[in-house]
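No lab work stands behind these numbers, since they all come straight from the coordinates. Keep in mind it's a predicted model, so treat the numbers as computed, not measured. Cβ atoms are built from the backbone, for glycine too; each structure is taken alone.
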Structure P
Amino acid sequence: MNTATFETLVEVMKARHSVRKYETGVEIPRSELDEILELAASAPSSWNLQHWRFLVVTNQEKKERLLPLAYNQQQVVDASAVIIVLGDVKANLAVRDIYGKALEEGLINQQVFDIMVNQVEGAYASNSEIGMKEAILNASLASMQLMLAAKAKGYDTCPMGGIDRDGIVKECNIPDRYYPVMMLTLGKASTPAHATGRLPLSDLVINESF
């Protein structure tokens, strides 16, 4: 990465703020939306299981139905798109397909395939909580990457954790395998978002040990 690329990344990161007031009637071209989602999907994940799924809602009537499930936050209906980020609590079921493809392409050998499959299947079998924990952790990584990608394309976002998850599952017919981690609004800000106060680095960084 050269200096210019790094400076651009820094600009995007500093420019991203949570936006709650959007221009209405703005339509994001599907090609641009897909590009943002592809960049989000390039996020890192535990064992490369890619625990995220993106439920994209652009239909105005459907956004209206989501409004009460987001406790009537107006941004849900004003934004161009609502993306419900789902975490796959059974992502382990994909391990053989993911590493099988890598094996076929010559990226790994049979020994590595066996090791990775055994690791994943063993971890999920021995810990009943790992599915949910990994789903939330890794879907959150993709969510942050999505917000940065959106800003780089000139769009604004807001992550929303205060949502009626059970209601969303019912409204969107979400299978039990997927957990609604958060809702993201995406569009063009009608009012510039202001920077929020941040704790000093000295309060946040612990060197070596407490």
Structure Q
Amino acid sequence: MDNTNYSSLSEKPFWGINEQGNTWTHLVGAVFALSSIWMVWPAASKSWQMAFGVIFFIVGMFLMFLSSTLYHWVKPGMAKDVLRRLDHISIYVMIACSYTPICVGVIGGWIGWLVFGFQWAAVIGGVFYKIFAFGKYPKLSLAIYLTMGWSILLIAPEVYTKLNVLEFIVLLSEGVFYSAGTYFFAHDSKRFFHPIWHVFVLLGAMAHWTLVLLLLIK
């Protein structure tokens, strides 16, 4: 994800280095996501709900990293403008996809499906926002990401009863990685801040992957 004006940044000497860092960090994430397809089989052996959730998570992670990689790889122009919107939208999708294994595969019941519905309603709202009001109210966009990400606190008691201590710590670490990274995202006009943001996103995704793995081997 990026909130900078590339028509002006492309004139800065560090812009090319930044974009190389942005591209390679999330290319690693895309390859890692694609290589995680094996997780569907052990998930299917547990339940269709867990398999459903794991498929969503892997697809969401792959789409987010792929769209980000392509966006930062291409040069400024019409294609980059389109990919920029897809890059932003894919973050909404990734957050909702990350919730899916927890809501559907672990919590279940009406509470799990209610949160699942909330997340995907937020995705639909985010898609309309990025299509019709792209570039406006950038702080609102960041607020939506954080609200979606931390809405799990609303069902913290249910989550805590379903996860053991290690799993809960890993889940919290994911939120910390993403939230800490937003500082660099909010100031990404500074040198190397956007690649650093990408590293935090990668760490957050890895933390959630670790949580899913722990759930599969439990």
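Observations on the structure shown:
- Computed 24 for relative contact order in percent (Cα under 8 Å, 6 or more apart) - originating structure among P, Q: Q
- Read-out distance in nm of label points 7 Å out along Cα→Cβ at positions 34 and 162, computed value 3.6, structure in P, Q: P
- helix-only ellipticity at 222 nm (-39500 (n - 2.57) for each DSSP H run of 4 or more, over all residues; to 500) derived as -26500 - corresponding label from P, Q: Q
- Once mean projected area of the Cα convex hull in nm², for residues 66-185 alone is computed for every structure in P, Q, the highest value turns out to be that of P.
- When percent of Cα pairs over 30 Å apart is calculated for each of the structures P, Q, the largest result comes from P.
- Comparison of P, Q - label where distance in nm of label points 7 Å out along Cα→Cβ at positions 42 and 154 is highest: Q
- Answer label among P, Q for the case where mean count of other Cβ atoms within 10 Å over residues 58-65, calculated from the coordinates, equals 23.1: Q
- Top of P, Q by mean count of other Cβ atoms within 10 Å over residues 122-129, largest first: Q
- Distance in nm of label points 7 Å out along Cα→Cβ at positions 170 and 202 - structure with the largest value, from P, Q: P
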